[in-house]
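Nothing in this text is a laboratory measurement; each read-out follows from the coordinates by a stated rule. This one's a predicted model, so the numbers in the text were calculated from it and none came from an experiment. Cβ atoms are built from the backbone, for glycine too; each structure is taken alone.
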Structure I
Amino acid sequence: MREFWNKEGFIQIYSPKFMRAPSESGAELFAVDYFGKKAYLAQSPQFFKQMAIAAGFEKIFEIGPVFRANKSHTVRHDTEFTIIDMEISFISSHEDVMQTEKRWINYFIGKVKEVFGEEIKKIFGVEIVVPQIPFPRLPMEETQKMVRAKGYQGPRDDLDAEGEKLIFEAVKEKFGHEFVFVKDYPISARPFYHMRDGELTKSFDLIWKGTEVTTGA
């Protein structure tokens, strides 16, 4: 991942993990005593990334810990995890972000297959599939039609865990691809820090094998 970013002129940053205010809407906070005042463990480097962009760093990335006080007794554990994050300037829309991301993913999975593919296959019995470019891209409106055709009963403006699995199945059947960008979420699902376009947001999630692996905007 770093190799791709370095080739593309990105700069690595290290953002603070104690914050005086929440950084992520919808996620629970870990509050801590900070010398007699209340502070919070960082849920996201989002604001610091945006400040770095405003300060003149045109392309940046961070690999670091984040903390979310969600009850995570599941495979989707997110109480404490390592976030891999990038931000780029001078773009026209979220389509540009998706273009960068698919090249990045194609690059690093290709490198993993090249260096560790045989060992992973031997130990885990898994054949690494380097994703072909382009990745399928589906607006949320079309996504909803596809998952409801498979019996989905979840939210109409978002996808829960079941919805993510169903859209993967539908995309695998239709496009033969393990990845899909679900884009153009309604404002009702994403009211915070996503650019608006009428009643929609210029945002996306990337689903891989039935699990959301990235969010972008």
Structure II
Amino acid sequence: MNNLREFTVDTGTGPSVRGFLHTPDEPSGDGIVLTHGAGANCRSPLLTSLANAFCDGGFTVLRFDLPFRQVRPHGPPSRGSASLDQEGVRAAIESMKRLVSGRTFAGGHSYGGRQTTMLAASSEGVADGLILLSYPLHPPTRPADMRTAHFPKLRTAALFVHGSKDGFGSPEEMTSALGLIPAQTRLWVSTGSGHELLNKKNQQELPGKIIDEFRSFFDVR
């Protein structure tokens, strides 16, 4: 059973953690924190569906709002908010580590996933593994503006989940970019999906497929 409650932690010295905690009746001991993209929040259909599915599989799951979203209910991140958002990811990871006895994984959709990779690249060992949903490799209209400068410093194993029709980077571009990462990586492509990944055609089966890939990649029983 998936037990859901609102979750808030005031760190005192850094960003607060705010979101929803999913707790399984029979926890595996592992936990995962998931955050949203630039135009969404932790209530997005993708995060909610994945959190429910992971929880049904025994994971304790926290889906949380990044600091920029805590102060701005709508709209994209403010210029210069990235470092604070990365500290928000760190605070969520630390909160999860206090809740579980096993491994703690971290990830997010688009902007949230990018900030998670940047934190992991600068703080090796902050999480036991990453799951990146629709990593925004470049702006859709500016394919030369690659967001990969930190990839050579990323030493945390990472599963990338990407739509075959994602305008922020094609599967071929993603494959090439992942060659810059020294850690173990895997790219799983959702055929027919765009940047949002979840759609009316795949909403029933996509979360399960992602979790199966996650279990295989990270050797989770």
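Identify the structure, out of I, II, from whose coordinates distance in nm of label points 7 Å out along Cα→Cβ at positions 79 and 151 was calculated to give 3.4. The read-out comes from structure I.
Taking mean count of other Cβ atoms within 10 Å over residues 63-70 as the criterion, the top-ranked structure out of I, II is II, with the highest value. As an exercise: Kirkwood radius over Cα pairs in Å, for residues 7-86 alone, calculated from one structure in I, II, equals 13.7. Which structure is it? Structure of origin is I.
Please state which of the structures I, II yields 23, 20, 17 when semi-axes √(5λ) of the Cα gyration tensor in Å is computed from it. Structure of origin is II. 13.9, 44 is what came out when Rg and Dmax of the Cα atoms in Å, for residues 31-158 alone was calculated for one structure; which of I, II is it? Comparing all candidates, it corresponds to II. Supply the structure label, taken from I, II, corresponding to Rg and Dmax of the Cα atoms in Å, for residues 143-198 alone with the calculated value 12.2, 34. It was calculated from structure I.
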